Structure I
């Protein structure tokens with residue numbers, strides 16, 4: 001992302017202060033790697049890029065948990081209103097870990113809640129399970145208690161932009177890899193996932209992407225990755241993405 005060096009930096013504290021966006025509207029776009037420079041070059045005026053310790057690209061790992069019946073996955077596959085995701089998110093460059101619970105709020109907004117995690121990295125632990133149950137119960141979703149188990153991990157590299165005009169964020173995820181507990185893996189080497197995160201229906205970046213011919217697509221890092229690795233699961237809504245972008 002050589003064009004990215006043209007953006008002035010923003011610190012993490014500034015970004016959190018100006019665009020925390022734990023409750024937000026998300027739109028995901030799958031772009032060929034070759035299309036990314038043109039998109040970055042058309043970003044609105046005043047955009048800044050997250051920089052920490054001289055770095056502008058950061059390694060992430062997410063370990064997703066689900067019930068034995070894959071309630072989280074099936075809720076996404078069937079577009080159920082009360083869906084959820086539970087994961088341990090690790091910021092590999094800093095070593096910070098969080099238990100994160102995502103639910104769907106009013107009007108389709110994504111609500112993300114999290115607490116610091118200090119476990120062994122393979123299970124939620126008593127505190128993580130209790131926190132997950134509390135968040136899901138408050139959202140009207142049956143709490144799974146100790147029934148959650150690790151199902152899938154993702155690794156990728158992320159750059160984050162702040163768009164001051166709309167107080168929104170744009171993330172660009174590359175080098176995506178999905179891995180099952182048994183070691184089976186799939187990759188998406190020729191595309192990036194660009195996601196707009198805003199407090200309102202559409203941002204300037206969404207309009208710019210549309211002008212370049214890019215449209216939001218159905219992709220969930222957890223559900224689409226699991227569908228790619230477990231073809232017996234229902235995955236009609238992701239067939240086009242799976243066929244075009246995933247490589248085993």
Structure II
């Protein structure tokens with residue numbers, strides 16, 4: 001069944017931080033420096049819009065100060081998602097919420113400028129964010145926000161065992177991936193043009209992980225993932241989609257090429 005008219009996707013880049021390829025993907029070079037994207041994505045839908053993740057916020061310096069020193073990478077800051085929405089004259093009352101692929105700092109920092117916008121979380125990710133040290137920035141920036149819990153009530157989707165169809169029309173489907181965090185998700189979006197996207201969060205950090213089927217390096221799997229085997233399973237699912245769906249790892253800046261800005 002075709003999705004409704006008026007569904008479009010827009011990239012809101014909020015900055016980058018620097019990581020060596022050797023730490024990003026198995027087989028990467030220490031000489032290769034990667035600019036990891038910190039972005040939000042606006043999905044416009046006649047039934048109400050959603051942001052996928054929030055990127056860097058106005059309080060980024062304070063958010064970084066909450067992290068262990070070894071996690072504070074060199075970074076460049078652009079306009080926040082909130083600033084880009086306002087500069088475009090966007091009516092924020094259209095926002096149903098911010099769907100987080102997961103609750104790590106570089107996906108939630110920008111919530112600090114989105115007061116009044118609900119945060120969409122599944123119960124497993126909400127628990128993860130409140131009980132682990134990795135949720136410290138989320139705990140700070142989510143204060144005062146309504147937390148909208150959604151259930152995986154729509155059955156299997158594209159190889160993933162459970163999903164939630166946001167509008168009931170197949171245009172925006174949130175699939176439970178797990179593995180990176182307890183409740184991390186992949187957000188599938190189908191535009192009215194028929195173009196399909198899979199916003200996979202941190203199943204892999206770079207497109208190399210899709211093109212070569214390469215996981216994170218062993219040490220980073222141990223440090224970054226709660227269940228590396230489940231991450232690998234999710235990666236296999238999105239690789240199997242082939243060219244039918246454009247796969248967008250959250251931190252690969254090149255993966256956003258061609259997605260229009262707001």
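Please treat every number below as a calculation from the coordinates, not as lab data. Nothing here was measured: the structure is a model prediction, and the numbers come from that model. Cβ atoms are built from the backbone, for glycine too; each structure is taken alone.
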**Complete:** If distance in nm of label points 7 Å out along Cα→Cβ at positions 72 and 152 is calculated for I, II, the one returning 1.0 is structure I
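As an exercise: mean count of other Cβ atoms within 10 Å over residues 8-15, calculated from one structure in I, II, equals 13.5. Which structure is it? Let's see the in-between values first.
Details: I: 13.5; II: 21.5.
Matching structure: I.
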**Message:** Of the structures labelled I, II, one was used to calculate distance in nm of label points 7 Å out along Cα→Cβ at positions 40 and 240, giving 2.7. Name it.
**Reply:** I
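Tell me which structure, out of I, II, gives 25 once relative contact order in percent (Cα under 8 Å, 6 or more apart) is calculated. Spell out each step's value before the answer.
Values: I: 25; II: 21.
The value was obtained from structure I.
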